[in-house]
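Structures given as C-alpha cells follow.
Bear in mind these aren't lab numbers, they're just calculated from the coordinates by the rules spelled out. Keep in mind it's a predicted model, so treat the numbers as computed, not measured. Cβ atoms are built from the backbone, for glycine too; each structure is taken alone.
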Structure P
Amino acid sequence: MLSIIQTELFKLKRSWIALLFIIGSSANAVFSIATPNSNDLMWSDVLVKSSTYINLLIGAPLFALFAGFIIAQEYQQNTINQLFTYPRSRQQILIGKFIVIFILIFATIFLSFLFTLLFGMFKVDQTLSFSVLGEYLVLNLLIVFLHFALTPIIVMLSIVFKNYVVSIAIGIIAGFSCGLLATTPLGSFYPWSAPLLITYDLLELMNVDILPVYLTLAVCLIVPLYICFSLYKKSDIHSVA
C-alpha cells in the first residue's frame, strides 16, 4: 500500500496539482483576513471566515478537481491498462488513491489554517489564546473529514466518465449552489451543504436540524463508495482508446 501511495504522490509532483493546493490554501487565507475595517478584527472572526470560505467557495471545486484528476488521469493518458498490470489488486490501487485524495484535502485545509494564522498576525491585534487555537484546530480537522466524505461521489463519476472534466464541472456547480441552498429547507439534504451546516452548528452560528445533514452525508459516503469499488473492480480496461 505504501508503494501505491508513493507512486501516486510522485505522479502529482510532476503535475500542476501541487501548485493548485498552495494557491487554494493561500487564497482562502487572504479572503479570510480581507476586510475594509480591521481595527476591531478578532481571531474568532478570521477563523470563522476561513472555515466558511473553504466550505462555501474553495473546497468543493478544488477537492473535486483533486479527486477527479487522481482517478481519471490514467484513463485520459491511456495508461490504465499498465496500471492494472501492477502486482496489486484493483481494490488496493483505489484505496491508495483515496488515501492520496485525503492527504491533499488535509494538506490544503491545514496549510490554509497556517496561512490564516500567519497573515492574521499582521491584521489582528488580539492575542491568540491556546483555547481558540485548539478549538479551531479541531474544527479544521473535522472539516477535512467532512469534505473527504464527499469525494466518493466525484470518484464514482470519474470512473464512469473516465475523465476529470465532469468532476470539475460538478465541483464548480456544488460550490455555487451550496451558498444558495444551505439556508433553505433543502440544504439539510444537499450533500455539499453539509460541511458548512455542521461547522456553523458546532460554532452555534446557525440553528440547524443536524440529524438529516449527517444522514445525507452518510448516504453520500457509503453508497458511492460501494459503487466505486464495484465499478473499479469490473472496469473493462480494453475500452480505453
Structure Q
Amino acid sequence: MHASLIALALGASLLAPAQAAPVGAPAGHVAANRTNDHWSGYSAHSDTYSSVSASWIEPTVDCRTGGEVVFWVGLDGDGNDNVEQTGTHVLCRNGTAIHTGWWETYPCYNIIDYGHVVRPGDKIDATVTDNGNGAYRLYLRDETQGWTEQPNKRACSGAGDVSAEVITETPIYSTGPSALANFGTVTYTDVTIDGQPLSSAGPQAITMARHGHNIDTTSAITAGTRFFNTWLATS
C-alpha cells in the first residue's frame, strides 16, 4: 500500500535527494529538541535499546482538510538507516478516515497492513522488542476490537538498536510531505524504553513544523510515561 512513499531523513537537508522509503523511514539525529517536517514525539538516541512500548486511544480524525497521520513505536531509525516498528495509520480518502494497523522492518519491508478493523476510540498497545540474533517481536494489540498481532521478523542488515521512538508522523511522497490530517490530540501513555519510564531515557522532543511554523505540538512528559501531540494545521 505504501511502496511509493518517499521519506527524507530527519537530519538531512531538504535539498538532499529523497530516497524511496516507507512511513517511519530512518532519521539522522541532531542535537537539542528539534522540529521536523514529518515527525513529532520523542526519540531516545544516546545509547542502545532493546524495547519500546506505548499505548494510545486511536483518535477521531476530521478529514475535511484531508491528509494522513501515523502513530507508532519503534527501534532504530534515528541515527542509522533501519527501522523496526509497528502502529496505526489513518488515511483520509473522499472525506472518510480509514484506520489500519501495520508493521515494518525497513529497508527490507515497507509498511505491511494487518488487515484488521481499527476504529476511533480503540485502545491500542504497541511494543517493539529486540529478541536477539536479528529478530524483532512487533506487538500490536487493539484491546477494544480484541485482536493481537505479534510477529517475529528479522531486521535488515545494519540494525543496531541505536534509537527508540514514539512518534506521530506523516508520510513523504515525491511531491513532499503529505498534509497532516486533523487528529485533534493523541495521548501516549505507559511509554517505556527498556522497561523503564520514557523520561529515564533522556529522550529528545520533536515537533512537526513546515514553512516556518509548527503544525502540531509535543507536550512535556508527565508522570514519566505520558505525553501528547496536538494538531495545529495541515501544512
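Details
- Origin of the value 0.95, where FRET efficiency 1/(1 + (r/R0)^6) of positions 128 and 216 (r between Cβ atoms, R0 = 35 Å, to 0.05) was derived from one of P, Q: Q
- When mean count of other Cβ atoms within 10 Å over residues 152-159 is calculated for each of structures P, Q, structure P comes out greatest.
- Entry that produces -24000 once helix-only ellipticity at 222 nm (-39500 (n - 2.57) for each DSSP H run of 4 or more, over all residues; to 500) is calculated, selected from P, Q: P
- Answer label among P, Q for the case where mean count of other Cβ atoms within 10 Å over residues 56-63, calculated from the coordinates, equals 23.4: P
- Identity of the structure behind 35 (criterion: percent of Cα pairs over 28 Å apart, calculated), options P, Q: P
- Structure responsible for 0.90, with FRET efficiency 1/(1 + (r/R0)^6) of positions 104 and 208 (r between Cβ atoms, R0 = 30 Å, to 0.05) calculated and labels P, Q on offer: Q
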